[in-house]
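Please go over the structures that come below.
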Structure 1
Amino acid sequence: MTDAKLTLPKTNSSPWPNRPFHRQYLMRQANNLFDFFEAPSMNPKGGFFELDDEGNPLDADNATRQIHVTTRMVHCAVIGSLIGRPGSDEIVDHGMRYIWDKHRDARRGGYVWSLDDAGVSNGSKQAYGHAFVLLAASSSKLVGHPLAEQMLADVTEVINTRFWDDKTGTVRDEYNHDWSQLLPYRGQNANMHMTEALMAAYEATGNRDYLNKAERIAERIILKNAVPLGHRVAEHFDENWVLDKNYEGNEMFRPSGTTPGHWLEWARLLYQLWVLGEKRLSWMTGAARELFQQSIELGWDDKHGGFFYTLDWDNKPIMREKLWWPVSEAIGAAAYISAFDNEDYFQAWYRKLWDYAENHVIDHQRGGWLSELKEDLTPTSRLFVGKPDIYHALQACLIPLYPTTGSLTKGIIEADHTMKHSV
C-alpha cells in the first residue's frame, strides 16, 4: 500500500471503536435509525412501508412490499431485540407473519418478489429475495420466533432444490412465478447475499452444509473471478458463468460495469467466512484486504469524497452518484478487518469514512441517512426515492461495537453471554 493516494497520517492512538465516546456515538446513531425506521415503517395492512425523506410512507394508499424490504426489516428488528430496543419483537412478528402468509407461495413453493394490497404484483422467484428470507428466518430463530424453524426449513428446501447449482457452487438467479422458466442470467449480487444468509443459517443451526455452500460461492465469485480481475468483483455472467462485460441491466439491482460497494461488502463477508470456517481458508483474508484497497484506489472520489456507484472496465465512473450503502459497507469492512489487521491503513480509513458519513450522509435534521448524493455531494433522487431501508446503515453503526467472531447477531449474543458471566 505505497501509493500516495492510499497513504493517510498514522493515528498514533487507540482505535476509535475502543473509545467510550465513539462507542456512545455509534449506539446513538443506531438508536436514531431505529427511531426513524421502525414504528413509521409498520403497515397496518401487513408488511412495511418504504419511507420518504421525511420519514412518511411512500404510496401509503397501496404500498408495494418488496421481499428484501420485508426481510431486512425483520433482520434489523431482531438486532434491536438482541441489544434491548423496546418494540422490536412486535416488528419481528409483524414481518415474519407477512413473509409466511403473503410472500410465501403456498401452492407453488418459494417466495414472491412483491405484493400490494390487491395481492401479488411481481411473482418472480429470485435467489436474491430467497437469500433474505433465509437471513430473516435464521435471525428470528435467535429470538425464538414461532415461525422461524418452519420458515428456515421451507426456504432451505427451496434454495436446495430450485436455486443451488452444485456443479458451479453457486445459486441460479431467477425463475418466473410458476417455476416454468429459468432466466439465463447469473449474477454475483444474489450469490453475495446468499453467502451472508448461509453464514447466518449456519450460526443459527450448526449445520455445516450452509457453511460449505457459502465457501463454495466465495471461491467462485472472488477467488476464480475477482482475484484474476485485479480484485474487481465481476457482477454479470451468462448461464455458463462466462463474464458478460457488456451487460446492460437494471440500474438499481443489476447496473452495468462493476460496483465498488460490493467489493467492500465482500471484504467483510470474507473475513466473517474465514472466522466461521475456523480460519482454514487463508486466501480469504488477503483477498479481503485487496478488495478493500481497490475499492478505495479505484472507487473513492478524491475531489469530493464518497464512492462512485459504478465503474466501467477501464475503471472510469459510469454512475457518479454517491449512495449511502457503499460507505456503510466500507465502515463495516474497515472495522472488521481492523480487528485482525493492525495496519494503520484500515483504522485511518475507518475514521475518514465516519467523517464523510457524519458530514454528508447522515440526515441530522430529519433522521435516517440520505440515500443518494450527486457527484458534488448535493442530495438527489435519480436512483432512489426517499430512504430505502435501515439495513446497511444500522450494521455500520453496530459492527464496530461487537466481537468479530461471525455475524453481527452472533457478536451481540457472545458479548451478552460474556457480560452475564463477568457479573
Structure 2
Amino acid sequence: MPGLLEGVKVLDLTHYIAGPYCTKLLSGLGADVVKVERLGTGDGVRWLGPFASGGGKIPPGPPFLKGGNAPEDGAWFLYLNTAKQSLALDLKSHAGRKIMLELATKADILVENFVPGGMDSLGLSYAELSQVNPALVVTSISNFGQTGPYRDWKASELNLYALGGLMNITGEPEQEPLKEGMPLAQLGAGQNAFAATMAALMYSEETGEGQQVDLAIAEYATNILENALMQYSYSGQEYSRVGNRGYGRAAWGIYPCADGHVGIIAGPDHRWPEVARIMGREELSDPRFTSRAGRLEHADEVDAYMLPFLIDNNKVDIFKAGQESGLGFSFVATMKDILEMEQLLDRDYFVQLDHPVAGTLTYPGAPITPEDSVEAWVFRRAPLLGEHTASALNSWLGYSEAQVLELVQKGVIAQNEGA
C-alpha cells in the first residue's frame, strides 16, 4: 500500500539525530524523501557505531578524512534513515547549489539542521529558497533556535538535556543530576519538528504560502518539564529529584528482583491489601501502611517487608501478578525482553529489513497502528551513500544519464556503484 504522504516531496538536508528523526517520520508515512549527503563522508551519523561489521568497532580511517569512504552499517544511520533516498552532492560548488535550487522548486518540504546561518552561507537561505518556490515549507532545527544570544553556540545531548531543565529533575534526591540513557532531547525535538512541519504543509496547501519553521532542541526539553516549571512560577519552590521512589511515595518506584528490576505502583489506597496478599507478607497489612501518608512515613520499613518477595521472584511473574490483581506493576525490559515480548509479537510489531552491508536487522514497527491503515507505513532499508543520486535527479528533475555522468566527472555528485 502507498504511504499516507504519498506524493509529498521532501528535501532532507539533515544530519546526526534530531533532523533525521523528523524526516524518518515523513519517509515512514510515504513521503518521497531525498537525503542530500556530502560526497565521500555522508551524514556524520554514518560514523557512529555500533557497526554490524568488525564486532561493532569503528571502521578503519578517521571520519571526514579526505578521500575516505563512509561506513554503511552504523546502527544509528540504519535506524534514522529508513525509506529515504541518498543523493551525494557537493553543496559548496556552484553547480551543486544550482541543483539544490532546482530540487527546491519541486519540493513541498525542506528540512535542515545546519548551524544557524549555515544555509545562508551556501546561498540557500530561506529568502532564496522561497523566491524559487513560495509554497515551500522550510523546517530549521538547531540547538537554541535561529535567534537569541545562544544562537551560534555549540551543544551536545548532554548540554541540551541540562540547559532545557530536564537534568535538574532527573536522578536521586541527594545525588548529582542525571541524563537519560538515550538522546531524548534530540529525538523529541525531531518529533516536534515533524508535527510543526505537517501543520505548515497543511497551511501551504490551503494558501499557497510556505514558511520557515524554527525549532530549538533545548526548548523541546523545556516543554516537557511537566509541572516543574509551573510549580516554581506560582510557588517559588524548586521541583526536587525523586529518583526511583516516584513522587516521594513508598512502594511506588523501581525495585530489584530475582532477574532484574520491577516497577511497583501501590496505589490507589483501597487496593493496598492486594499488595500485601500478592507478596504474602501479613506485616504489610498493618494499618500504619494503608494510606499513602503512612507508607511514606514508614517507607524504609515497607520496602524491607517487600524485598524478600521481590528478590525471590522473576520480573515477568511479578508484573503479571500485579496486573492480574488490578495493580500497575511493570518491569524494566532489556532489549532481549523487548524482542521476545508476547504483547509485541502478538501485534506483529517488529519488522525485518535486509541491508546489503549490515545484513538482516530487526526494526521497531510503525509508531502508529490504526487497524485499517497500518500497512500504509513504508518500511525500506536505509540507503547506501549516493545510492539514489541518478534516480533522484531523473525522477525529480528529468536529468538524463549523460547529464548525470557529466556531473559525476566534474565531482559535483557521486553515485554508489555497488547499489
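No value in this document is a laboratory result; all are computed from the given coordinates. Remember, predicted model here, so these are calculated numbers, not experimental data. Cβ atoms are built from the backbone, for glycine too; each structure is taken alone.
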Comparing 1, 2 on mean count of other Cβ atoms within 10 Å over residues 203-210, the highest sits with 1
When Kirkwood radius over Cα pairs in Å is calculated for structures 1, 2, the one with the largest value is 2
Structure from which 0.95 was derived, FRET efficiency 1/(1 + (r/R0)^6) of positions 75 and 235 (r between Cβ atoms, R0 = 41 Å, to 0.05), options 1, 2:
1
Structure (1, 2) behind the derived value 0.35 of FRET efficiency 1/(1 + (r/R0)^6) of positions 179 and 211 (r between Cβ atoms, R0 = 30 Å, to 0.05):
2
Given a value of -10500 for helix-only ellipticity at 222 nm (-39500 (n - 2.57) for each DSSP H run of 4 or more, over all residues; to 500), calculated from one of 1, 2, which structure does it belong to?
2
Distance in nm of label points 7 Å out along Cα→Cβ at positions 43 and 339 computed as 3.5: which structure among 1, 2?
1
Value 3.7, calculated as distance in nm of label points 7 Å out along Cα→Cβ at positions 251 and 283 from one of 1, 2, is from structure 1
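Taking FRET efficiency 1/(1 + (r/R0)^6) of positions 299 and 395 (r between Cβ atoms, R0 = 35 Å, to 0.05) from the coordinates of each of 1, 2, which one would give 0.95?
Details: 1: 0.95; 2: 0.05.
Going through each structure in turn, the value belongs to 1.
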Any idea which of 1, 2 comes out highest on distance in nm of label points 7 Å out along Cα→Cβ at positions 307 and 323?
2
